[in-house]
1. Looking at distance in nm of label points 7 Å out along Cα→Cβ at positions 199 and 231, point out which structure of I, II has the largest value.
2. Computing Rg and Dmax of the Cα atoms in Å, for residues 311-374 alone gives 13.4, 38 for which of I, II?
3. Between structures I, II, where is FRET efficiency 1/(1 + (r/R0)^6) of positions 143 and 159 (r between Cβ atoms, R0 = 41 Å, to 0.05) highest?
4. Assuming 4.9 is distance in nm of label points 7 Å out along Cα→Cβ at positions 135 and 399 as calculated from a single structure, say which of I, II it is.
5. If semi-axes √(5λ) of the Cα gyration tensor in Å computes to 38, 26, 21, which of I, II did it come from?
6. Here Rg/Rh (Cα atoms, Kirkwood Rh), for residues 39-238 alone was calculated and came to 0.98; which of the structures I, II was it taken from?
7. Between I, II, which one scores greatest on volume of the Cα convex hull per residue in Å³, for residues 207-318 alone?
8. Identify the structure, out of I, II, from whose coordinates relative contact order in percent (Cα under 8 Å, 6 or more apart) was calculated to give 24.
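Nothing in this text is a laboratory measurement; each read-out follows from the coordinates by a stated rule. This structure is a prediction, so every number in the text was calculated from the model and none was measured. Cβ atoms are built from the backbone, for glycine too; each structure is taken alone.
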Structure I
Amino acid sequence: MVPSLLMPRADVDMTKWAVIACDQYTAEKAYWQRTKDLVGDSPSTLHLIYPEVYLPEKRDTEYINGIKEKMAEYDANSVFDTLSPGFVLVDRKTPSAASRKGLILALDLELYSFEKGSQSLIRPTEATIEERLPARIAVRENATLESPHILVLLDDPEFTVIEPLFKHTHDMKKLYDFDLMENSGHLTGYHVSGKEDVEGIVAALRKLGDKTRFQEKYQAKDSDGPILFAVGDGNHSLATAKRCWEAVKKSGASMDHPARHALVELNNVHDKGLDFHPIHRLVEHLDPAVAVTDMQKFLEGQGSTVTFEEGAKLAKSSPEAGCHKFEFVSKQKSGVFKIEKPNMVLDVATLDSWLNGYLINTLGDKKKEKLDYVHEQYTIEGKSSADDTTMGFLLPTIDKNDLLKTVVQEGILPRKSFSMGHAPEKRFYCECRRIQ
């Protein structure tokens, strides 16, 4: 959908207005305290979200009521200007990339499903964890506005949708151009409202979503439905929007109710400014030697050949055909496991095919407490080398160019298979839209 967006009026300080996605820095209260101190009482999306760092404090009612009240206050004080229907062309500078290009639009939740085996046009790349949804649903179902931190991927190697628009930004209204807080880069946005531009985007998207093209590109089966939009970041937020729309629809709302759509930012997976990073595994309170022996038996029982090179480090070079590798780290023993003839497409899937079952059998209900998904290698190395009952697995980066092909051929990836950038590179809330 071509949305009618809300932007803060011209006198609002945009550096204070835009804050990072609510699910970032969840172990760093100091980050969010600095954000509070910077924002103060100024208009800010900080007052419209529930930072997940505070979820363990069980202050849901306080936060949810506060968000609803602040949205009403911003309406009463005319904080927003309403734009004519249009997209927003985004140019984001991050700490590691000079430019990451995006396009803000609204996706139809009727064409999205996060159910296992989904063949919907819009679908996740990773598994959705249902228990992560209730707190988010409680926020959205009471909200009159939405602001996106969801990043959705297009597989557009010919650069036909987003990139051509940058050739004539001089003809577009510049909506914002400002530095992001906490040294997170810079954000520039242009209003894409011209008929020719909008029609060009729609035509390019239709071509990318053509079923014949889809089947040829991904070697898909006749029964496979095309995937055009792959949710890269913010999958649980989009799943939340879906659940809320289902409830609104069930209550008797018309099909043109604003809750039917959700704002997202589209990124081309082939954009040079879009970096993928691995997410590693850290496990505590078990015997690492017993665990890796069990892993070797499990994988060999699947028909794979498993070898271990003690003291080796995981190379950053191109992956080796026909095998998977990941680095094992513990206080007593470290090195690289090589799995030849793996049954899965991705290294992380091979590891998780053993790890999840082993932890359930070994730790039972305490699995969630003892397994952590870690972005930084130094955290894995530091914690694993300091304790006899801790181990870590360092994983390689997945090939982003084959991401959608992998989803089509193997289904959604294991939870926490990859991260689109480090924390300061994540999307900042900026644009808003009415959903009630």
Structure II
Amino acid sequence: MTGVSLSRWTMSYFAAALAALLAAEVLMLLGFSFPSASVEAPETLVLVHLVALGWLSLLLCGALFQFVPVLVAKPLHDNRLPFATLCCLLAGLALLLCGFLQLNGSSGSDWPLLPAGGSLLAVGFALVLYNLGRTLWAGRPLPLPARFVVAGLCSVAAAASLGVIFTYVLAGFATAAPLTALTASGLPLHIAAGIGGWLTFTAMGVSYRLLAMFMLSPEEKRGTSLAAFWGGVGVLVLAVGGGGAAILMNGDPAPILAAAAVLMVPVLAVYGWDVAWLYNRRKRRRLETNSLMAAPALASLAMGAALLLALLALGQLPRFAGAVIYLLAFGWLSGLGLSQLYKIVAFVTWLECYGPVLGRMPTPRVQDLVVEGRARTWFYLYFGTVWLGTIALLFDQELAFRWLALVLLLATGGLIVEFVRTRRLADIDLALRGENAPRRPRLLYALVAQH
């Protein structure tokens, strides 16, 4: 294990992402944004982008920089670029959020913050695409999970491009008719590419690999997995490509988007079947916390899809779209992210601290770095609160939602404490901390020393 390659800045991505998640939950608790404000309000835009960009996108980027090399058995193309990428993404996000506040007069500045933020974010995601794209290109032919990542990267390119267009049009810097048409009607395409393609489709691909690896399930090529991939790609092309073409031809994208939503259901059903197969065929009979807590995240995805279809059939989706997005963002994507982060932090910390000295001194197992029973309490509290919060949104109970946001904040804080304890080796047996034991790793920077 000497010289194991770790992404040096992955922990910094995780720390920044978790800080954004805490900030978003504080805003919900204070009633700063939805549901206290309308879905279209600048305050809600702040919350949505804080979650989608600050939390979920940074989390996914940090994970991909670590695990794309694992997927393709090649080193990351450039291990120095992630730091510059993180700086661009954080600066762009800060400017974008301030730009949204300009829209309602909360910011006294008249600087063009929206286009500046959009441009910096575009640069950051371009660096992500370049670094991961070069790594994936070197690993051809790509295994199926890596193909999901490629589709996700194409989706983030589409989402970022639409976002830049929106910022330039809203700032008055772009007035061409096609761009103004996309800004007026393209928000569903932006959501489909961002949440559906970049976040969900990439998470599906990564979960295939992580769940199989951590549960010791067979990684076989199955027709159902190929069906999930090609079906998902088809849905994304229909929603983003077809919807965009309809807008540019002065048509209505709503029927195309509705068709894509309906076609998405069998794709998610096939994915769910595959995940159930991985659970049933696992060699590790006793599930660890990360695998166990992925189940309620997957249940949230199923509930979100069912709720979306029900609201479409009843014609109530515009009214309750916030509840659907909340369930998918916090139940599915955040729940899956937190559950896998619990294992990833322990896994990376073990590689960094004990990989180089394996065979030279007593070393713990990866699961010895955590206290699973304590963490599961926080996970149960987290998922229960998300589900109750979704019900509160469906019944327009704003005060109840805000109280639940406080509980969600406490659960998230408890999980973050567990991550920090793992990183600081706080739960390792003292017998393994002798004079020859590895030093505690840095919180925000990973490095495998040569022993």
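1. Details: I: 3.4; II: 2.3.
Comparing I, II by distance in nm of label points 7 Å out along Cα→Cβ at positions 199 and 231, the maximum is at I.
2. Working: I: 13.4, 38; II: 20.2, 65.
Working through the options, I get structure I.
3. Working: I: 0.70; II: 0.95.
Structure II gives the largest value of FRET efficiency 1/(1 + (r/R0)^6) of positions 143 and 159 (r between Cβ atoms, R0 = 41 Å, to 0.05) among I, II.
4. Working: I: 3.7; II: 4.9.
Only structure II yields this read-out.
5. Values: I: 38, 26, 21; II: 35, 24, 23.
Source structure: I.
6. Label of the originating structure: I.
7. Values: I: 264; II: 107.
Evaluating volume of the Cα convex hull per residue in Å³, for residues 207-318 alone on every structure, the highest lands on I.
8. Working: I: 24; II: 19.
Answer by label: I.
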